[in-house]
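Take a look at these structures.
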Structure P
Amino acid sequence: MRRPSYRPERVGELIREEVAAFLTGDARDPRIGFVTVTGVDVSGDLTHARVRVSAMGTDEEKARSLEGVQSAGRFLRARLAKTLRLRVAPNLVFVLDRGLEHAARIERVLKELKEDGG
């Protein structure tokens, strides 16, 4: 029986750190606002990475931030090719992670229910 590989998770964490460092320090695109990398899912063959990002602001500002991050994708892939020692740098796909705002909405509703019922 083959043991499970944790390499995609390790590579995902390295990608998350590298993308986060770029967004907090080196990103010069004015569209990129306050963006946080919430997670990275890497395929088993390490050729594709889905980078989940969370952005602050209105829906329009979030869309603009995601657009700015996506435009930096090719640069980030080249940067990853230099820093990660992989045969092929993974293809990066950026998606907006709405998990944090969803959790905040649930908490707000629960708080309102508690106030109304108590």
Structure Q
Amino acid sequence: MQVFKILGRKEWNAAKKAGVYRGSADDVRDGFIHLSTSAQLAGTLARHFADATDLVLVSLDSDTLGAALRWEPGRDGENFPHLYGEIDPSRILWNEPIGLKSPGVFRLPVRAFVDRSELRGRAN
């Protein structure tokens, strides 16, 4: 299954240049990288990124993250994917800008809602 990291474009570009993403300030504080499923993306955007612009959605294959990926309770007791490790930009499935329809209203890439097996072999 796909899991996702939402972050600013500058932050993602810096991670690609460095060859590693170690997380946002909130991730570092909490000791893991906060991720979301496709079903959780809208809520995560509304709760944590409502005033943000120039965001990027990064897709990861949960099966390749191994024991570093843990499903733990988040808001309202719902289990969220948490990555106890770093993201190697060369191992992502794809990344794409998150469109902004109007302030606080986002347009997510359609492929965020596609089974990961349908993404194999597609360029980033």
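Computed from the coordinates by the stated procedures, all read-outs in this text should not be read as laboratory data. Since this is a predicted model, take the numbers as computed values, not measurements. Cβ atoms are built from the backbone, for glycine too; each structure is taken alone.
Cα extents along the principal axes in Å was computed and gave 59, 48, 18; which structure, P, Q, did it come from? It traces back to P. Among candidates P, Q, the computation of relative contact order in percent (Cα under 8 Å, 6 or more apart) that gave 32 used structure Q.
Computing distance in nm of label points 7 Å out along Cα→Cβ at positions 68 and 84 for each of P, Q, which one ends up highest?
P
When helix-only ellipticity at 222 nm (-39500 (n - 2.57) for each DSSP H run of 4 or more, over all residues; to 500) is computed for each of P, Q, the one that comes out at -16000 is P.
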